[in-house]
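What follows draws every value from the coordinates through simple rules; no lab data is involved. Given the structure is predicted, the values throughout are model-derived calculations rather than measurements. Cβ atoms are built from the backbone, for glycine too; each structure is taken alone.
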Structure I
Amino acid sequence: MSPRVIFHVGSGKTGTSYLQSCFSLSESTFLANGLYYPRAPRHDLAVSGRITGGNGLRIARTLNPNTFTGTPDESLGDDLLTAIAHAEGREILFSSEAMMSMLGPQLSTLVDTVRSHGYSVLFVMYVRSLVELAYSSYNMHVKRANLSGDFGDFLATFSPSFVRVAREFATRLDPSEFVIRNYDKVKTGLAADFRYAAGIRATLSSPPNKTVNRSLDSHELAVMRELNRLMPNSKMPALVGDALVYNDPDRACSYDITEEDVRIVSGRFGTDLDFVNQLLPDEHRVTVSAMTSSEYTRTRTELTPSERNLVAILAHLLSSDRSNTVAALLRKIPARADS
């Protein structure tokens with residue numbers, strides 16, 4: 001039986017950063033159990049429980065350079081050959097959400113390249129309930145992409161990428177070559193579930209924080225929306241978002257979701273969800289929302305006038321010639337227990 005190249009492709013907001021930290025921390029254990037995880041460019045960040053692009057980012061960038069800025073990396077064949085040479089016959093694990101950007105022909109190219117070097121493939125993808133996925137994606141765009149609009153506006157353009165990828169898997173791969181799991185069902189034991197889904201022997205080590213790249217709560221979102229409104233083309237708000245996350249990694253996320261939001265998602269993607277669920281075990285079927293109606297809110301969290309003034313002061317400081325000093329302080333401010 002040929003060794004496998006295992007591709008963990010996400011999808012977005014399903015614990016990918018957490019798993020990548022686990023993978024990087026488990027490097028020596030993997031090797032001892034017949035699995036090679038090539039180091040990611042920011043291995044140091046991954047082992048400390050920070051956000052990285054994973055070790056499969058270059059593969060994604062080579063396959064679909066139009067998705068990325070800058071110059072494409074070296075050829076896919078060279079990248080895989082390097083990993084195969086270092087693996088010394090072991091199985092190989094790559095992980096990156098960026099591989100979700102692959103289109104059908106690019107997926108076939110990747111599979112053909114792997115097979116031509118004597119390996120078989122296994123793709124592992126996690127999915128989750130659509131409303132929570134949409135809200136988490138919105139949260140990320142507010143936190144890191146200068147979005148200042150409402151969740152309802154975001155829903156108008158939202159499209160779950162895992163639906164398209166699931167269709168590509170079903171069309172271009174043998175059923176034995178892909179596994180789809182429901183993140184909502186296993187998130188409290190995600191590392192153990194990945195071990196099961198991928199069929200690997202090694203036990204995964206855990207990062208120092210239980211959560212990597214958490215979502216913001218409703219009040220934090222309100223702060224970030226206002227900061228993004230004041231600094232629409234600046235990278236500085238993302239530093240504030242990172243500071244909120246890294247200084248209080250276990251803060252609980254709250255959801256400003258209405259029943260109307262749920263109806264919109266159900267109407268747009270109900271048929272797509274039916275297709276994806278055909279590829280999952282019955283116990284892993286994905287729903288439109290994992291929340292109950294009692295958990296939905298009716299209004300968006302807004303800032304008080306004094307809070308808006310404080311955000312305006314922060315925006316001014318981040319726009320000044322002292323912005324580097326302010327950014328450095330943001331990375332060092334400890335979280336308050338009562339914040």
Structure II
Amino acid sequence: MTRPRNTRPHPRSAGRPEPNRPSPTRASRLPEPNRPSPGSGGRPLEPVRPFRWDLRGPDQLGSLLDGRPPPDLPFLDELVTCAAQVLARCGDGDLHFVGRSADSVYDLLSGALSATSWRDRLHLLPYSHRFESDLRPWEVQQLRANLSALGVTPHGLARRKRPIVFTDLVHGGWTFTHLYDDLRGWVDDEREDWHVIRLKLRFLGITARGKTSPNTWRWWQDPSWTADLPRRAIINVSLVPWLWHYFGDRQHKLTPSFRRTRWADDSVARPARDEHTLTALTEAVAIVTRGRTPEVRTALAQRISAERTFSQPWLRTLALELRH
């Protein structure tokens with residue numbers, strides 16, 4: 001997307017720090033001595049994870065959506081194209097959807113891949129950290145406890161067989177910048193082999209589609225950390241702007257934003273049943289349901305076959321599974 005000039009910052013980039021400003025989290029990685037933290041007293045911190053229904057098994061919803069008509073999904077065709085590109089460009093990695101912005105991509109693929117060998121290769125990674133001040137030591141500890149409960153640790157990253165692909169809607173790339181920095185500092189503290197881990201990381205940014213030219217600005221050009229990774233680790237998928245803005249700014253979500261003020265708040269682990277949540281749930285269920293249909297699965301396979309990566313055996317096998 002071409003960088004806007006002399007325009008009001010986009011809602012997802014308002015207050016964005018200067019591109020080359022050092023990320024603030026590294027300086028306060030290690031706990032301060034003798035400082036109490038939530039769950040202190042010698043006990044490890046309890047991980048916190050926002051509640052989200054597993055929509056691959058709708059029976060758990062009971063009568064929660066009774067009387068609610070299924071919503072129209074005018075964006076379905078564009079969503080299928082985006083989801084196909086995410087699959088085709090992930091390099092046979094395990095997809096971890098960061099935050100909430102790409103929830104609909106996750107939901108569509110959850111339905112479409114539910115009867116394939118990829119059923120357990122999609123994950124949600126609740127995390128929001130963009131423009132705030134330095135993390136306090138207990139926040140670093142809590143974040144690491146939360147990530148550990150999701151299976152994301154330096155030890156695990158160093159020993160995983162497939163890449164881990166962090167996926168999110170991206171404007172300036174600051175969520176990715178902080179996530180990278182949080183992980184990099186943790187790797188250093190645990191003394192794991194960074195040179196091994198850097199080969200396992202992928203960052204897949206879903207951007208708002210714009211005109212391309214030699215002067216087009218891309219989100220990965222400013223952050224210095226992208227130069228620490230192989231070029232193949234930075235991946236782009238574009239989405240029509242109106243749908244990017246809908247997913248990023250206007251769509252009702254099933255969970256609250258999991259920003260740092262909520263990392264230790266166990267109230268987020270309880271299901272909400274307010275009107276906005278039920279609206280989001282109705283749409284999410286509809287997307288998962290459509291993802292299971294032969295029409296959508298076939299469309300995914302067809303669009304995957306149009307990608308340059310289709311010659312890779314793992315992708316051809318996945319496309320074949322989607323057609324059956």
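Tabulated values for the structure
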| read-out | value |
| --- | --- |
| Per distance in nm of label points 7 Å out along Cα→Cβ at positions 120 and 136, the highest-valued of structures I, II | II |
| Test item: distance in nm of label points 7 Å out along Cα→Cβ at positions 48 and 160 calculated as 2.4, pick one of I, II | II |
| Test item: helix-only ellipticity at 222 nm (-39500 (n - 2.57) for each DSSP H run of 4 or more, over all residues; to 500) calculated as -10000, pick one of I, II | II |
| Comparison of I, II - label where relative contact order in percent (Cα under 8 Å, 6 or more apart) is highest | II |
